[in-house]
Structure P
Amino acid sequence: MNNYVLLGTCFVLGLVLRRSGRLPDNAAASLNGFIINVSLPALTLAYVHGLKLDATLILPALMAWIMFGLGAAFFWMAGRWLQLSRASTGGLMLVGGLGNTSFVGLPMIDAFYGAQYLGLGILIDQLGSYFVLSTVGIVTASFYSSGKRVQLRAVVLKIARFVPLQAFVLALLLMPWQYPGWLAELFQRLGSTLVPLALVSVGYQMRLSQVRGRSAALATGLAFKLLLGPALILFIYSQVFGLQGTVLRVSVFEAAMAPMIGASIVAMEHELDPPLLTLMVAIGIPLSFLTLPVWWYVLEAF
């Protein structure tokens, strides 16, 4: 409960700081830069290093890929039914098909399941969400944008230069060796900055645009991301794959996260209906603070 209060407090602090004008307009970019290049890599080195790798981790890592595939099919059909533009359809595929498994997901895992499962959350985030975004996500954004071509070299370089992914690989390579006490503590202290900074950043970036003309697309996108998509993952993983226990709960819990900020940035760079994507993120994140406890309660039955 204390961790959940911390999340809400940091989110509100972000809102207050933005309205107060005490920080520069690019403060969120600076916060995100520190999180991506310092906090998340440190957390990765701290918790992935101690992760016990076995075949049961393959399914959690695949969750984001399956979720994105389900979302792409759903929003393709929804786009035709609602007569959405190509830009809106492509944007919903990215933002509605990929969850915020790091900035929101990791703090939520810490709050509901404990720090011992952060390694699993990072695995889902790095080999799942961000890997999907850096590969098929960029391909999808390029396909639905106007005049953008997919450049294989740019995709490969983007993946190779992504610092949290580099830290993930390094943590795997260092598994046979135990960290010195001072180094382990350093990684944990730096990694602990992710929770407050991430939620302050999310609150600081929250902007509500005009909903008029986009309410149907917005409602469809949020309904899939927060309700239908996780329900499908729960059915597939529990009934088809037979996954059980906390690994199942954390995997589905990550699937139920709010829309991914990184995916919205990529989609906006490709001009995929930025106002709609802003609404998805701005409304989806605070709304997930209400839906995630419900999912936690449901998952306790599995």
Structure Q
Amino acid sequence: MNLNSFDEFQHYSIRRLSPFLGTLHILETQNAQAYTEDGKLWRIQIRAVLPRHSWGTLDQPLTMRVVIVGEWTAKSGLQRIPLNPLLDHDEVENMLLHILAGLEKYHEQLPFPAEDILELWLLDSKQKMPLALLASSRDEDNLTSPPALRWKAAEISNHSFTSRVLLESNRPEQEKQQYHYEVINSQVRKLAGTTGCAQWFRRTPGGGGIGLHGEHLQNTLQGRNLLADAFPELLIREAGGDQLGTAMMREYIEWLAPRLLTLLGLQAATRKYLEDLAFKQVFEVCKYYRLYPEVFDEARLNAALVEAQLRRSAGDLGVD
């Protein structure tokens, strides 16, 4: 039983990783779940019994499926999605009413506690120490590694990261003209080495980690205990190999700052540093601020939210 429970509800958050897209916050019952990526819009899904195929004989085998049934906001309430006619509508309605009652009662208690304390880290090729966070999990009995041990700096469709230091460098024009997140990806792959080695860790309350199994991992590394400072606080080691790589990584952290502020457990100095970087990106902050566990500079946050609203009213499409 999840210890973080609201009566019969469970609530927790997990990180959306590789690329890091912020945190996902989940409220669930035994057969229903509501989750939000921004603290405003909640998507609701249920576990329901359906025939394995929609057409055919009446004696088809049954299977449990996850079905999205609607979206909810505190302002607009529930927006339903048309249901499969084979569903038991009375059962669906009962599950839906139950999870909606939980949302009405607890949606303002964000952020929810982080439970994905099992972490898969890409290791550097020289010291075999954590380099970049690939994945995380709540369930130690079901730890699976991604097919390719490749960390990603951004979604393939997101081309908004631009490195000023790269453009001003004497690097080849071909490198400057590619998507700059790909240059960051290449730097991390170089530090990880050709084969790529990854290890699962169980993070401890003090911030350290106990080494578990991994991919392409030496047996001697299993069971090791690493101190908290061995794990990059911002999910990626900021040293990028050479001087240009390190400068680019700092720019990447700045670009990522509005999302990094959703992380729980950051040191106060780190959060203040990220706020200084993030509050310049008013549209990104407007998207994620409801999930920030704490804010040191409330005045600057409010100013960023007002600026985003004014710029949208003036027809700005929402690009910082």
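Which structure, out of P, Q, was distance in nm of label points 7 Å out along Cα→Cβ at positions 168 and 184 derived from, given a value of 2.4? Working through the options, I get structure P.
Calculated for structures P, Q, FRET efficiency 1/(1 + (r/R0)^6) of positions 32 and 176 (r between Cβ atoms, R0 = 35 Å, to 0.05) is largest in P. Where does the value 3.4 come from, among P, Q, when distance in nm of label points 7 Å out along Cα→Cβ at positions 112 and 224 is the thing being computed? The read-out was computed on structure Q. Assign the value 15, calculated as relative contact order in percent (Cα under 8 Å, 6 or more apart), to the correct structure from P, Q. Value 15 for relative contact order in percent (Cα under 8 Å, 6 or more apart) corresponds to Q out of P, Q. Once mean count of other Cβ atoms within 10 Å over residues 24-31 is calculated for all of P, Q, which comes out largest? Of structures P, Q, the maximum of mean count of other Cβ atoms within 10 Å over residues 24-31 occurs in Q.
One of P, Q was used to compute P(r) over Cα pairs in 20 Å bins from 0, in percent, and the answer was 27, 54, 19, 0. Which one was it? Label of the originating structure: Q. Taking 9.7 as the value of mean projected area of the Cα convex hull in nm², for residues 104-191 alone derived from one of the structures shown (P, Q), identify that structure. It was calculated from structure Q. A value of -9000 for helix-only ellipticity at 222 nm (-39500 (n - 2.57) for each DSSP H run of 4 or more, over all residues; to 500), calculated from one of P, Q, originates in structure Q.
Work out distance in nm of label points 7 Å out along Cα→Cβ at positions 96 and 144 for each of structures P, Q, then name the structure with the largest result. Don't jump to the answer; show the numbers that get you there.
On the way: P: 0.8; Q: 3.0.
Going through P, Q one by one, distance in nm of label points 7 Å out along Cα→Cβ at positions 96 and 144 peaks for structure Q.
No lab work stands behind these numbers, since they all come straight from the coordinates. Computed from a prediction, not measured in an experiment: that's the story for all the values here. Cβ atoms are built from the backbone, for glycine too; each structure is taken alone.
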